[in-house]
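Read the figures in this text as sums done on the coordinates, not as results from a lab. Because the structure is predicted, anything quoted here is derived from the model rather than measured. Cβ atoms are built from the backbone, for glycine too; each structure is taken alone.
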Structure I
Amino acid sequence: MRDDFFPPFGEFTPAQAADAVSHQIAENRAAVDALVASPPAEPMACLRALEAIGDKLNRLWSPVSHLNSVCNSDELRAVYENCLQQLTDYSTDMGQHEGLFALYQSIQASPAFGQLPLAARSGVELALRNFRLAGIDLPTEQRARFKAIKERLSSLANTFSNHVLDATQNWHYHTDKVEDLAGLPESALAQAAQAAEQKQLSGWVVTLDFPSYLAVMTYADQRDLREQVYTAYGTRASEFGDASLDNGPLIVEILTLRQELAGLLGFEHYAALSLAKKMADTPAQVLDFLHDLARESKPVAEQEFAALSEFARTELGLTSLEPWDVSYVSEKLKQRDYAVSQEMLRPYFPAQRVVDGMFAVVKKLFGIDVAPVAQVQVWHPDVQVYSISIDNEVRAYFYLDLYARSKKRGGAWMDECRVRRQTGQGIQLPVAYLTCNFTPPLKDRPSLLTFDEVTTLFHEFGHGLHHMLTKMDVAAVSGINGVAWDAVELPSQFLENWCWEKSVIPLISGHYQTGEILPDELLEKMLAAKHFNAGMFMVRQLEFALFDFELHRQPAPGSTAQVQQLLDQVRQSVAVVLPPANNRFQNSFSHIFAGGYAAGYYSYKWAEVLSADAFSLFEEDGVFDPETGARFRDTILAYGGALPAADLFAQFRGRAPSVEPLLRHSGIRRAA
């Protein structure tokens, strides 16, 4: 392995990174112009040369971008914003580079094109599509406007994300009275005490980091505390807090610019533009899909909410069931009916045991070996690097960063560090970043995961396997690159299924004090409670998806009030839990305003249809059937974006996808 293969975390300052990125952008511009002026005669050599130019910049930018998410600081943020502007400018220029476009056209038109490898042909076809989506066909004046919009949208997305992070970090609840936190489990109290210590305060501190927030919403007996924390979380980055962090005006500007962008490219609205890179063909198809799921799910959700309300009234003395009561009451009802809770399960899922068990699962499933790698520089002592091997041949590496901490963006995600590609020295192996925000270890105990966190870990590792087990050696279609966005969640949601298998529980569980695996009694209760409030969860996701898609299908809003009005209309249509008037969920909806899910949040449910149906084949053949596992690995995971997602699914499953397994797995429709 070359010395420069892994990023040199800890060896560069933000200022050095900024200089390196700026220098590489200038070098890339010159290199592209030179290549266009005098391209290699052989198409594959030309494509490899172009790819190498892009890879140099990606290798520099990847660690800077990643550090901005996991070790945010004022200095790094300033560098990131400066580089992001330059990169957006460079990307748009390359997308509108007439010479480069003509070069790709000539490659496609050449007699040798049909003899190129599948990955190369697909990469060229995707590049030509992307040129058109970057405005290559626009007249000069409109190209300039397109470029200005892209630059502004990039800046707005970054600012939106920073506002959410800052608003989350800026709030906390402090108390010296443990009775104020009555009901919180011991693990949550210990974490609150550690948070107070880190802030140099006495007593206990509740933050808006998700593990802390969720613990209060689920277990805190003090209703006014639940309401206070719920309100703080639901009004982040809004007009109800620091005015400088209000994302409301940003949302209006983002939506206005997106609709203008779509119009420049000849699309009716941004939702139609979004579908140009997805499996779904038309906005009507997406809306029909979501509304069909809503019709199946809402009656179930209404029954569940009625049962919660009745339980809250008769057993807990709550005459009304408010949004800040729902998780708390749900947990009480779940314990009554199933005698099981996330906290009851937590001691059996120490993080390292789950990680090692997950590696054992994928070995049985895909024939891969995962092993720790030493002497690789990381950005925090908690981070571990691993290799992935098949038949003793290393195929990939990944960084695993599990725990929540200050200055780290919330949520869980996978991102690429290095992409698999053919170089002059051989195959460049893929490297992934896998990032979560679980409760960190305490002084006297390891990190203990809730079962929801166990499934989150499997989910992100599924994304990682998609990136790392690719066999494509052209960067444009390697791993998740080039994959239709509404299919990219297939491998991640697919892998979650194994968390629920009885044969897997001994692999991923082991009490942190005794090593005892999860007892059969608790396992049966956990499985029995699997579909508890499944309808309410489903309509919540449909609320997000419909709001997102309708928002990008409507004319640009003239005000934040119009955005809120649309969200209220969607909630009236599908929701069973209606939040208070001051809720500003949209102001921290980073998936669509600072991520890649604009007019695409429906992708989670769309891909869940694919993942549930894919898993149903394992239910038929055996959850660890080696032939079925190898077929999934060698189709869905291996081909990346080289073939359409629908074709790959049909290759694996032998037919088009069916929605029935999703409805059954979700508990919305019982098996016959």
Structure II
Amino acid sequence: MSTKHTHAFQAEVARLLHLVTHSLYSNPDIFLRELISNASDACDKLRFEALADPTLYEDAPNLDIRVTFNKAAKTITITDNGIGMSEAEAIEHLGTIAKSGTAEFLQRLSGDQKQDAQLIGQFGVGFYSGFIVADRIVVESRRAGLPAEQGVRWSSDGSGSFETETITRAARGTSVILHLREDKTEYLSRWRLKSIIGKYSDHISLPILMPKEQWDKDKGEYVLLDEWEQVNAASALWTRPKRDISDEQYIAFYKTIAHDDEAPLAWSHHRVEGSTEYTQLLYIPAKAPFDLWNRDKKAGVKLYVQRVFIMDDAEALIPTYLRWVKGVVDSADLPLNVSRELLQESRDVKAIREGNTRRVLSMLEDLAARDRLPEGEAWDKLSDEEKALAQRDAGKYTRFWAEFGLTLKEGLGEDMANRERIARLLRFASTHSDAPTVSLADYKARMKPGQQAIYYLTAESLTAARHSPQLEVFRQKGIEVLLLGDRIDEWAMSFLHEFDGTPLRSVAKGAVDLGELQDESEKKAAEEAAESLKPVLERLRATLKDRAKDVRVTSRLVDSPACLVVEDGEYSLQLARLLKAAGQKAPEVKPILELNPKHALVQKLAQAGDRFDDYALVLFDQALLAEGGLPEDPAGYVRRVNALLV
């Protein structure tokens, strides 16, 4: 006799279910997409495990998914004959979210309600989307290979608990029975369910079957027959010729594999032949996943071998900095029993990875080339069709950069072979542009005559960079400086030393050298100022010997009295702070204090008398604050400033 057991949901699941059952969703149809996708995965897993143990098929090798409904009982049932679940697996898979980053997911989920539906799928908990339309879900399952008496029934009303009991189930696989809410009975329609399957699941490579329907004159309504009919194309999309696939089908396939309700920015479908043969269908999403920065989450494309599903998130097929790419790779050469460990060592996998990387970068280059609408004569020469395409693609790369630009910067350090291509795809804010839309090619095209370098500045934020005293002479002379305010920038730029033969130079490192942009009279004035301030400089070096590597006069300052810089090749103060914040050992960096000889405060140092040390320390700490740091002794800094004010 079977005994029911009641279990409490994991706290995160209980909260998730509360949100599902008490929120409004922009597209409730996704419940069927998610449950069919889960059923397809279960069949794929059986096919994979049966490579090593064919008895798991239990004399029923034909895999399919069946969708039916019962108007009287107000239920929809999705059944697969895939791998199935044991009771322990049902408790584990349906009662917990076995993923990291759960708290962040739930925080995001309770925010923008329009994103809720797609986030459920993105987090890999698509099963719970059934509660969008159902007030009770029953799951009946038996794992392939277990006896019929070891089936399991799982049920829940979406509150704080669920029940399990052992049942006898002759067929392997899983049935998900949705008991619909009173306001969701419109789904009890063959036409409605079939249209949703056609929209979201037509590409599923397994047959999706529904009972045929026939008009009953006596009852005056359609009745279901005992005959099944296939309602999807059941051919893997990527195996079909491109000419036979519409944009709408490509987009629908993307939405299913990415669990995304928004269309991708671009996609590429190619069959690659040569020493390594494979088919790639790769997508660039329009929105970053909420867990883009979760290092524990596996990311990558789906891997098939000769159309047999092998694994989700095959990270070996795509570099880490492109981890947001979605899609499918189907290899003709890899063994069917390939594992994650073997993927790391395979030469074929390396070739596929390199091919995927080149393809994604090509897609990004195409988007970047079409990001801005042509102007003037160039626009007038376009046909109406070309104008429509140009308008469709304009702004897409800007959208991509806003979502994924930070990860692309990682490629500067991770992908030496493609560093130049990545550099051309980078976008920056600058002293000439508030928005991060400036490319290195843009910058170089408008460099001033005689300018020998591409200048940039990294800081804690764009605001800090924009107001840095180190920009003053560049602004005065109208020289553009790229402004970098992301945490990754200092690390990333350490791998990029030139662009198209022009060196990149940080304005916060080394002595300022504007070359031909600085005339002889300015250089002579700086030398004379340094000579006249020699006694002050010597005294400052003595006072600040424990905090500053050197003290010198500079021509980079116009309005500020002082700033801090480091020598070329040294760690910046910002990078040292970032390393410390990350708990890593950071080298001790002693900056150089540079003075503006024309500033009244600097000139006053010569007459400071007994207060010289106070002036010196205030100047240093103010320069540190302007650079984004904090004084070593904040209370001492406040005390000295107050004393000087009084």
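Observations on the structure shown:
- Ranked by mean count of other Cβ atoms within 10 Å over residues 241-248, structures I, II are led by I, which has the greatest value.
- Label whose coordinates, when distance in nm of label points 7 Å out along Cα→Cβ at positions 385 and 449 is calculated, return 2.3 (choices I, II): I
- Source structure (of I, II) for helix-only ellipticity at 222 nm (-39500 (n - 2.57) for each DSSP H run of 4 or more, over all residues; to 500), computed value -10500: II
- Of the structures I, II, the one that 20.5 was derived from, the read-out being mean projected area of the Cα convex hull in nm², for residues 249-520 alone: I
- Given 4.6 for distance in nm of label points 7 Å out along Cα→Cβ at positions 33 and 553, calculated: source structure among I, II: I
- P(r) over Cα pairs in 10 Å bins from 0, in percent derived as 3, 13, 19, 19, 15, 12, 9, 6, 3, 1, 0, 0 - corresponding label from I, II: II
- Read-out relative contact order in percent (Cα under 8 Å, 6 or more apart), computed value 8, structure in I, II: II
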